[in-house]
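Read-outs throughout are calculated quantities, based only on the coordinates presented, and are distinct from any laboratory measurement. None of the values given here were measured: they were computed from a predicted structure. Cβ atoms are built from the backbone, for glycine too; each structure is taken alone.
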Structure I
């Protein structure tokens, strides 16, 4: 749809307003409205989640053609629990199983988002673990250097150097069976 003469809506992303999958009925209704009323291609609609496993599986059944983005931010359960409060409820094993199921149902790659935080989740060992974790999965990875915020600064979070971010991405990319399926 067009608004005015100069632009039209081509994409919609559910993120940054609380966990979308915790408001599943409203998000599903909005997705369907975007599809049916606005004629937005479902592949241009993205639902981003920290990983509400049962709702990822529901979305695979209810709207399998929308894009799914997973805010992973860690390659190990221990690190993820420090960064993502809900990680204790949804283990990495369950989370990866759910995105595998989503990908199988939708035929689409899941976008894995990874905020890179200096001295927290940016070691080369963590990069190799991430590459191994995602190897042979139908995913694309978006490695995003941390952007300073007041909340993050209270935890001492900092942005890694560009060189270190590139080295991290290269280490993930180097994992056998994973190269070329990545978006960095």
Structure II
């Protein structure tokens, strides 16, 4: 069975963006980028909602010289991707399948059939996987800012017990914490 993980960056008060939808306060210095990219390289399948896919689509055409970014761009172009969106007409990245709706039972079967690491990104889509009991691990980069409102990071509708298994402070004030989900 595959491991399904969620990973995101949020504010100290638990939002992925502010009330205007901005996330320019995400402080992605080199250390955070290196760690985040290493985490992403664990995944052989990435599952995105529309907004997260549109944000990540930057990597499909990245052709800059920064070695760290170029390495991640190569990885992103090669990884299998599922995009769950009823509003997108098509996807424009390689190795990508568009799903017009989320079939939780199909995702449960997909997870059972695989033996690798998969990720689901985005708070809204991630909540559906959390509520279905499919998420094994949650990784959160917490930025040292309070934004006062926006899109909540974790939107699950049920009680979920977790266990912190790792915590890493970065020089810019960001902290990464990995939690194991203790599904009953």
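One of I, II was used to calculate Rg and Dmax of the Cα atoms in Å, for residues 22-101 alone, giving 13.1, 37; which?
Matching structure: II.
Which of I, II yields 11.2 for Kirkwood radius over Cα pairs in Å, for residues 38-77 alone, as computed? Corresponding structure: I.
Match the computed value -8000 of helix-only ellipticity at 222 nm (-39500 (n - 2.57) for each DSSP H run of 4 or more, over all residues; to 500) to one of the structures I, II, and report its label. The value was obtained from structure II. When distance in nm of label points 7 Å out along Cα→Cβ at positions 30 and 46 is worked out for each of I, II, structure II gives the greatest result.
I have 14 for percent of Cα pairs over 30 Å apart, calculated from one of the structures I, II. Which structure is it? The read-out comes from structure II. Assuming 3.0 is distance in nm of label points 7 Å out along Cα→Cβ at positions 14 and 150 as calculated from a single structure, say which of I, II it is. Only one of I, II returns 3.0 for distance in nm of label points 7 Å out along Cα→Cβ at positions 14 and 150, namely I. To which of I, II does the computed value 3.1 (distance in nm of label points 7 Å out along Cα→Cβ at positions 110 and 166) belong? Structure I accounts for this read-out.
Can you spot which of I, II the value -1.12, -1.33 was calculated from, given it is log10 I(q)/I(0) by the Debye sum over Cα atoms at q = 0.24, 0.28 Å⁻¹, for residues 62-133 alone? The read-out comes from structure I. For which of the structures I, II does the calculation of relative contact order in percent (Cα under 8 Å, 6 or more apart) return 36? Label of the originating structure: II.
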